[in-house]
Each structure stands twice: as structure tokens, then as C-alpha cells.
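Structures given as C-alpha cells follow.
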Structure P
Amino acid sequence: MKNRPIHPLATVLCIAGSDSSAGAGLQADLKTIHALGGYALTVPTAITAQNSFGVTAVYPLAPEIVQVQLETLFADYQIQAIKIGMLGNLGILKVVLDCLQQHPEIPMVLDPVLMSSSGRPLLEAEALPLFIKTLLPLATVVTPNIPELNALIQSSTPYTTFRGQADEVPEMAECLFSLGVQNAVIKGGHSIETEAIDYLVMSNNASYNPHHLPSIQAYSSLRLETPNTHGTGCTYSSALAVELAKGKALPQAVKASKAYLLKVLLSAQQGQGQPQYITHTLPLESQRKGGLHHLDVSENQTLLK
């Protein structure tokens with residue numbers, strides 16, 4: 001019997017916080033990347049205590065621990081893409097920046113996690129100027145939702161606030177490009193549009209935009225009414241990272257990532273941990289934000305247009 005050829009999985013390095021409920025953060029990254037046929041390496045930046053109701057505590061790791069994790073992994077593995085989520089503080093940001101600047105050839109997806117959905121800051125305020133000035137331009141693609149986009153651009157245009165309408169997209173793109181962003185996926189989950197429309201905006205970056213012109217592509221789907229949205233941003237960005245690691249062009253990677261996200265949103269209720277029904281001020285269903293069903297292997301059709 002002949003030996004079967006070895007084809008290593010596309011390897012993605014994930015740098016993010018750990019989520020004890022496993023709905024977001026590194027745990028969502030792990031499940032997403034392995035579900036999509038990649039291999040995930042993980043560098044935690046913080047330990048969080050959270051459940052489906054929100055984040056109750058955040059404990060950033062020492063920057064030295066983050067640094068030695070990165071050095072150890074790069075000394076062994078061939079990494080095809082990097083996904084960055086929560087960084088926590090200035091010390092960790094500086095360590096990650098130093099690592100990225102040594103490996104500019106690796107595609108990097110930056111999910112600008114600034115605050116949890118329950119309102120807890122996930123990047124200290126003093127780190128934001130360096131985050132914007134230095135980290136944003138290093139990313140191959142940045143994946144902000146509308147609140148994150150507004151937080152980023154208000155550093156340079158403090159009187160501008162976007163609502164996510166279609167006619168705002170060119171201006172949103174120009175604001176991001178003015179901050180040095182190469183390419184971005186402006187996510188439509190928080191927009192006021194009736195459909196969930198994500199916009200890929202590409203600058204004149206030669207490697208991903210062969211025509212050397214600013215470009216906008218829309219990816220539309222029906223808007224799902226579901227409480228199970230915990231970890232959607234982490235899932236989307238890690239899916240995008242593994243698709244880039246496989247060698248897909250950015251527009252095709254975005255399309256595949258949105259299709260995956262829709263599928264695991266549609267089946268999220270099947271993948272929920274059983275809730276502990278306790279008394280709250282509001283009905284439980286109005287407070288819980290369940291995670292996704294990342295390992296759904298069904299062939300169900302998504303609602304992607």
C-alpha cells in the first residue's frame with residue numbers, strides 16, 4: 001500500500017481573549033477554524049468570566065506571557081494567516097505589534113474588539129491611539145461593526161457618526177482609508193437597513209485589488225431575528241482568516257465566511273448549553289445572548305444572496 005500524501009491543514013494563529021462560555025473569543029475561533037478545515041493555534045491575551053448574559057470580569061495576561069507564546073509558536077509552525085481579537089491593554093498591544101512587524105508577509109484579519117456587547121471595555125483607552133495609528137494599517141482586512149467603526153473614525157472626525165445606511169458606505173470607506181486601513185468588511189448587523197448587508201471596501205492595495213482602484217462589494221442576506229448572537233464577530237473574522245489561509249482571494253473569502261456565519265446562526269439554538277433558569281428583572285429570553293452552533297455540518301441552505 002502506497003503512503004498517502006501529507007497535506008497539512010491551513011494554519012491560523014489566533015490572538016484573543018478566552019471566553020469561559022465558549023461562545024466568543026479564542027473558543028469561537030478554535031471551533032470555527034477547525035469546522036472549516038483549518039488548524040488553529042491560540043495565544044490568549046486575557047481570561048474573562050462571562051456567560052450568555054455578559055462579561056463579569058476581565059483579567060489581562062502579563063505582556064511577557066503573550067510574547068513568549070508568540071515566540072514559541074513562530075519557532076515551530078508555518079502560519080498562513082493571523083486573526084486578532086481582544087488585546088486588552090497597551091503592553092499586550094506593543095508585544096503583538098512587534099511580532100506582526102516581523103512577519104508582514106502573513107495575511108492578518110483584525111477584529112477591532114473595543115467593547116463587549118454588554119458594555120465592558122475590552123481595550124483600555126490609552127491603547128487606542130497606538131491601535132489606530134499602527135495596528136490598523138498592518139491588517140490585511142479589518143472587520144468592524146457600525147459601533148466599532150464609529151469609535152475608530154471619531155479619533156480623526158469626531159463629529160461624524162454613521163448608522164450603516166447604504167449611501168454612507170463610500171464615506172465610511174474613505175474615513176477608514178484615511179486611518180491607513182487597507183481593506184475592511186463593514187458588517188451590517190448593527191445597521192438600520194432591513195437586510196443584513198456587509199460591505200467589503202478595498203483600497204488601492206495591489207495584492208488584493210488588481211485594478212488599483214477603491215472598490216466596494218456588497219454581501220446581502222435576510223436579517224435573522226435571534227437572541228443567539230454571542231460571538232458572531234469572532235466567528236466571522238476567524239472564518240475569514242482560515243479562508244485567506246487556504247489561499248482564497250479576499251472577495252471569495254468574505255462570501256464564504258458570511259455563508260458560514262449564516263449557517264451557524266440558523267442552527268444556533270441546537271448548539272446551546274442548557275440555561276439555568278433563575279429570576280431576573282427582565283424575561284430570560286430578552287437578556288440571554290446564546291452562542292452559535294459552530295460545528296454544524298449540515299447541508300442546509302443559507303439565506304445569503
Structure Q
Amino acid sequence: MSPPHPSPPSLPRQTQAYLFGLSAVLCWSTVATAFKLSLAHLTPLQLLLGASCVSWLLLAGFLGISGRWPLLAQSSWRDWRTSALLGLINPFIYYLVLFEAYALLPAQEAQAINYTWALTMALLAVPLLGHRLRPAELLAALVCYSGVLVIATRGHPWTLEFASVRGVVLALLSTLLWACYWIFTTRDRRDPVVALFLNFSCGVPMILLYGAATGAWQRVDWQGLPGAAYVGVFEMGLSFVLWLQAMKRTESTARIANLIFISPFLSLFFIALLLGEAILPSTLAGLLLIMAGLLLQQLLVPRGTMK
């Protein structure tokens with residue numbers, strides 16, 4: 001009888017954290033391209049419904065595999081009320097606004113502007129959470145939003161002429177909605193995957209009702225459904241789970257958080273390769289300013305002030 005094979009050594013937890021984090025970043029880097037490809041066949045509302053349903057099923061499957069279904073039975077009326085409010089924001093209003101922005105703007109511009117949400121959250125924490133606004137955050141905001149101005153005016157910020165005013169406003173509004181969502185979830189003590197599943201359980205019926213009221217389901221181009229499924233898996237569902245796994249395993253939150261700086265530049269690569277968009281110098285310059293502002297925020301704001 002042959003001796004049992006030794007089990008392969010497991011990877012160090014920090015290495016696992018990096019692998020999960022990089023996997024999430026890779027998912028995020030592809031979704032701007034997926035948005036534009038899908039919106040060539042679907043309206044923003046149709047894309048939202050398809051992606052949300054797929055994400056809801058994915059989250060349900062993950063809850064089953066991880067043995068968390070009993071946690072759903074423990075949800076109180078207050079939990080469902082909270083999820084109704086959060087589900088109204090995510091997935092319903094946030095993604096509808098975001099997809100509308102992508103329908104109006106080139107992918108390279110919409111995705112770059114969307115990355116300012118982290119700074120928006122820091123600014124919103126002042127009125128909503130009572131945080132004190134520090135000079136470092138003001139400096140970071142100035143740098144970040146100067147980058148937005150460069151991108152939105154395509155390299156001519158002094159003219160204040162925008163290719164699509166509505167698109168830029170919607171892209172900035174999406175950052176406001178996403179920042180509000182994460183600020184509201186800071187006080188949510190539920191299991192994060194259970195909470196997200198309940199949010200989608202409330203949000204999907206809202207999307208269905210809104211679509212029925214506006215006649216959005218009358219003409220659906222079935223060619224867009226694979227793209228909607230991709231967005232549901234890799235933007236709304238899997239990336240969230242992967243990021244949670246990375247945060248659970250890391251020895252330092254900052255190490256994992258810094259991985260996000262890879263995403264926008266990798267995203268530009270996919271946009272150029274798969275969409276054929278010529279990446280404008282103004283997009284690169286503006287994106288560098290946005291990333292510099294976010295980096296300034298991380299380096300200059302004292303630790304613990306964003307808790």
C-alpha cells in the first residue's frame with residue numbers, strides 16, 4: 001500500500017489576500033468595456049435588470065455554498081427596511097445613472113470620472129458622519145477634480161466646453177450615489193454578503209416595476225444578454241466577494257487598498273484593445289491627476305480618520 005500523498009502547502013494568508021485582491025481588480029478593469037459593448041444592444045435599464053438578476057443568483061449561490069442561508073432567516077423587519085433603502089441606491093439608481101453616463105460618454109472618460117467616488121466619500125463624511133474636513137482632503141479634492149475637468153473638456157479646461165454636459169453630470173452623480181451607499185453601509189453590522197443579497201432582493205423588484213411602467217421590456221435585443229450576464233457576474237457579484245476575501249486575509253488593509261490604483265490603467269488597455277477607442281492624452285493626464293489626488297488623500301490624511 002503506497003503512503004498517502006502529502007497535501008500541498010497552503011499559500012501564506014497575505015499571498016492569498018493579494019491573489020484575491022488582484023482578481024477583483026482584474027474584474028473591475030474589464031467592466032467599462034463590457035458596459036459599452038452591452039449598451040450597443042441594450043438600453044441602460046435593460047442592462048441593469050439583466051445584470052442585477054444574474055448578480056442576485058450568483059450571490060444566492062455563494063450564500064448556499066458558504067452555508068449562510070440560516071442568516072437570512074434571522075433577518076428582522078428592520079434589516080429588510082434597511083435593505084429596501086440600500087437596494088434603492090444599489091443596484092437600482094446608482095447603476096442606472098452609471099449606465100446612462102456610459103451611454104453618453106466614451107468609456108475612457110466615464111470610467112476615469114467614476115474613480116473619484118473614494119474622494120467624494122471623504123467629502124460627504126463631513127456632513128453625514130460629522131468628520132472634520134482637513135486641508136489635505138481639500139488639496140486632494142482640488143487635484144482630483146482638476147483631473148475630471150481635464151478629461152471632461154478633453155484637454156481644454158480653460159474653455160469649460162464639455163463634449164456631453166449631461167454625461168459628465170451623470171458620471172459625477174454616480175460617484176455621489178456610490179459614496180452615499182458606502183457611508184450608509186458603514187453602520188450596517190450584518191454579514192456583508194447577506195446584506196448585499198437582501199439589497200438586491202429589494203432592488204430587483206423595483207427595477208422590474210420601473211421598467212414595466214416605462215415600457216422598457218417591449219423590445220429587447222437578445223445579443224446584449226451575454227454582456228449583461230458578464231456585468232452581473234464580474235461587476236456586481238464576484239468582484240465584491242473576491243474583495244471581501246482579500247480584506248479578510250490581509251495583514252494590512254492599505255496593502256490591498258493600493259491595488260485599486262492598477263485598475264483604471266488596466267481598464268484603458270481593455271478599452272483600447274476591445275472597443276477600439278483611441279486613448280486621448282487628456283484622458284491619461286486627467287486620470288493621472290485623479291490617481292494623484294487619491295494617493296495624496298491616503299498619504300496625507302492621518303490614519304483612522306476615515307473610520
Structure R
Amino acid sequence: MIKTYRIQDNRVVENGAESPQALVVIDPTEEEKKGLIKTHGLDEHTLNSSLDPDELSRLEFEPEHVAIIYKCPLHYEGGDHLRFKTSSAGLFIFKDKVILVLQEDIGVFSARVFSRVTSLNHLWLRILYASTSHFLEHLRGIYKVTGDLESKINTSLENRYLLQLFALEKSMVFYQNSIMTNGILMERIKNTAARLSLTQDELELLDDMAIENNQCQRQADIYSNILASLMDARASIVGNNLNVLMKTLNIITIAIMIPTLVVSAFSMNVTIPLQRHPYAFWIIMGFAIGSVILTAVWWLTRKTR
């Protein structure tokens with residue numbers, strides 16, 4: 001799918017113009033890829049790299065354009081298969097347009113950072129800025145989900161929530177790597193600012209982006225360290241909850257066995273005491289209930305020591 005945009009009144013608006021300033025290509029088909037290669041002269045390897053989730057961020061100078069591969073987060077998966085994933089995206093910067101290639105539609109131009117766009121350089125810089133903001137939003141979501149899982153693990157007897165926590169820890173590793181490579185990319189862009197024809201205002205925006213990315217990196221490191229350091233403790237909580245349940249079940253089993261023994265003893269098909277007593281049934285039931293009460297009193301007394 002291909003969407004076209006133009007800069008109008010310092011905002012990015014979608015339109016169907018013949019000469020758009022921005023093309024957003026979402027999960028392109030083979031035919032769309034061939035069209036991009038033939039019409040705009042994109043390198044086939046670089047185009048495929050922009051859709052490869054394992055590709056690292058990088059900057060390349062081509063004869064007619066500049067190619068940037070950067071990392072961005074994807075929509076997270078909920079339910080029992082909780083996972084936050086990252087992917088690569090491609091920015092192809094020409095003199096008169098920008099082509100953005102994404103794996104899925106993440107609503108890139110709906111971000112707050114696109115409130116004031118004055119040039120093509122502003123546009124692609126803010127696309128990178130939006131990726132950092134997107135990572136920060138997901139990190140806040142991870143923190144919230146982690147808190148919810150912690151409260152559930154405290155009372156859980158199964159591994160489902162613990163496995164979701166493991167999935168979050170794995171996701172954080174990919175987030176850390178993606179944010180780090182984006183930071184290296186921003187340093188490379190800053191070092192080649194002259195070749196990219198960046199103005200002083202655009203360099204200041206790039207500095208703000210680098211600061212935001214560093215803060216995002218530190219936040220990701222903190223969340224990852226918290227998840228890693230407390231994982232063993234949370235696994236122990238699940239095991240301890242199971243031990244408490246087994247202990248309770250054993251107490252209930254013992255409390256039931258004693259009156260069962262009393263009733264069984266008076267149910268033998270031999271001569272037994274009280275067999276001709278008119279209140280034998282109630283006496284035996286009293287013995288059974290009394291044994292339950294004595295067992296409960298003994299357990300509560302022992303528990304309060």
C-alpha cells in the first residue's frame with residue numbers, strides 16, 4: 001500500500017497529488033518493490049533491508065539519494081502471547097521528496113512531533129524523532145503491563161503470567177538494541193550534516209533527538225535491569241504460592257481423615273461398643289465432630305506460636 005503526502009501550512013497532509021513530497025509505502029508487494037526500484041532508482045538490497053527486522057540502523061549515500069535504515073517499534077501483541085516487537089524502516093531522501101518504507105502502518109504522521117514541519121529535512125528528521133517517541137510510549141506501556149503482571153503473580157499458582165514476564169524481558173533486549181543503534185545513526189547523521197545540507201535549526205532539532213534517544217536508552221536499561229533482577233524472586237513467589245496451597249490441602253485432608261477413622265471404626269461388622277445404645281448414632285457423630293474441632297484448635301494454636 002502506498003500513501004502520498006505533502007507539506008501544507010507547516011503540516012503533513014495526505015493527498016493524491018501527482019508530485020507528492022512524501023510517499024509512505026506499507027508492506028510493499030513484489031510489484032510495488034519493482035516499481036520503487038524502477039521509478040525512483042532505489043537499491044534492491046537496501047529496500048529489502050528496510051523490511052528486515054534484524055537489520056541494524058545505518059546511513060548510506062547513493063548517487064541520487066540518501067538511504068537511512070532505522071529501527072521502530074511495531075504494534076504489540078496482547079493476550080497470552082504478550083510481546084513487544086521492533087522492526088526496521090527505510091527512509092530514502094531525494095532533493096524533492098522522501099520515501100518511507102514500513103513493515104506495517106503505525107500512523108507515523110499522527111505523532112505530536114509533526115505539528116510544525118517546514119522543509120523536507122524537517123520532515124525526515126521528525127520521522128526519526130517520532131520513532132524515539134514511539135519507543136518511549138511503548139516503554140511506558142511495558143512498565144504498566146509489568147506492574148499488572150506483578151500483582152497477578154503474587155496470587156497466581158500457574159506459569160502463564162511468569163511466561164508473559166519472560167516475554168517482556170526478551171522484548172526489552174530487542175528494544176535496548178534498537179534504541180542503541182538509532183542513537184549511533186543520529187551520531188552519524190550529525191557527523192555528516194554538511195553532506196545532508198542541514199541548517200542550524202535542523203541541527204538543533206537533531207541535538208534534541210539525540211537527547212531524547214539517550215533518555216529513552218537509559219529508561220530501557222532501567223526497566224530491563226528491574227525485570228532481570230526480580231525474575232528469580234517472582235518465580236519463587238509462584239512456587240511459594242503452590243507450597244502454601246499444598247499445605248492447606250494437607251491440613252484439610254488430615255482434618256477429614258480423623259472423623260473418617262472414627263466413623264469407620266464404629267462401622268465394622270463385629271460386636272462394638274454402643275451398638276445397642278439408643279443414641280449411638282449421635283454419640284458417634286459427636287466423636288467425629290469433636291475430633292475435627294480438636295484438630296482445628298491444635299492447628300490454630302500451633303500456627304500462632
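Taking distance in nm of label points 7 Å out along Cα→Cβ at positions 30 and 246 as the criterion, the top structure among P, Q, R is R, with the largest value.
Quick one: Rg and Dmax of the Cα atoms in Å came out at 18.6, 69 when computed from one of P, Q, R, so which one is it? Matching structure: P. Which structure, out of P, Q, R, was relative contact order in percent (Cα under 8 Å, 6 or more apart) derived from, given a value of 43? Answer by label: Q.
Here, each number is a calculation from the coordinates, and none is a lab measurement. Note that the coordinates shown come from a computational prediction; the quantities given were computed from them, not determined experimentally. Cβ atoms are built from the backbone, for glycine too; each structure is taken alone.
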